[in-house]
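What follows is a set of structures to go through.
Every read-out reported here was derived from the displayed coordinates using simple, explicitly stated rules and does not represent laboratory data. Values in this document were obtained by computation on a predicted structure and should not be read as measured data. Cβ atoms are built from the backbone, for glycine too; each structure is taken alone.
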Structure I
Amino acid sequence: MLRMKELRESRKTSQQSMSFVCNVSQTMISKYELGQAEPDIQTLILIAKHFSVTVDYLIGISDDKMPIDTVSMFDDEKEIMYDYKQLDEVNKAKASAFIKGLLAYE
């Protein structure tokens, strides 16, 4: 779980501190970070909550640290998000630049 190590180091948190958060030994935290052991689901949830990220981000399934709250979005906003996700990287960059350009004129 390299992302756990990256998150921990970016917050200047020790393995010992993480061991208290997860209720496991410092050695186990080291094993998680080295890929020698995997935390159970409850421990993954604790780690994700501690760093305010999703479990999917933590285990590398997603690059989004936190999902967008679509519950409070209007249908047209959800449709735009869906359409954006269908674009390739070049067109995503173009769409982002266009939106930023629109916002600069407000």
Structure II
Amino acid sequence: MRFLLKAKIPVQTGNASIKEGKLADTIQAILEDIKPEAVYFSVEDGQRTAFIFVDLQEASQIPAISEPWFLAFDASIEICPVMLPEDLGKAQDFFAAAVQKYN
């Protein structure tokens, strides 16, 4: 199942990591370990934020993708399931059932 992991790095932690010359290398090492499908970087709520898309086979893999961010950067993490367009297409019957039952 695909998930979006959002990792927000606190400003002070990120600044310290940059000053030590570690930010990019540490992020690269984490990404090599978790093997995401896609990664985007931006700023959210004034913090450096990574938007990471991963495909997990089971919930027990969640610590493997989140703990590196906690430990390396004191990051705050959000994880939510996401769908590809094909997944959305497969959900059509569920939409119809919900309309029948709840509309």
Structure III
Amino acid sequence: MATVTFIAADGGEKALDITDGFSVMEGAVRGGIDGIDADCGGEVSCATCHVHVAADWIARLAAPSEDEKDMLGYAVDTDECSRLSCQIFLTPELDGLVVHIPPTQR
């Protein structure tokens, strides 16, 4: 199990324990995190689960696939720390992960 902290655009924080092997998006949807809509259900075809990974965590993640990179092109307010939360799968090494929800996703 890994704890992931979600930080909303207004600065509000919510930490969730998410089962290893689940995606950050799955945990967010099950945990009622506002701003993670996941319209495509994790199929890398909508970008409604876009997050900004805290800079000190980005290097610890697996590199994004070409499909994820392409889909991030449709997200608003992307930067070098942008990822689709449906493509971040939890492992014990990611315990403590911090992600920011863009203000455009409320």
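For this structure, a couple of remarks:
- Structure with the greatest value (metric mean count of other Cβ atoms within 10 Å over residues 44-51, set I, II, III): III
- Given -4000 for helix-only ellipticity at 222 nm (-39500 (n - 2.57) for each DSSP H run of 4 or more, over all residues; to 500), calculated: source structure among I, II, III: III
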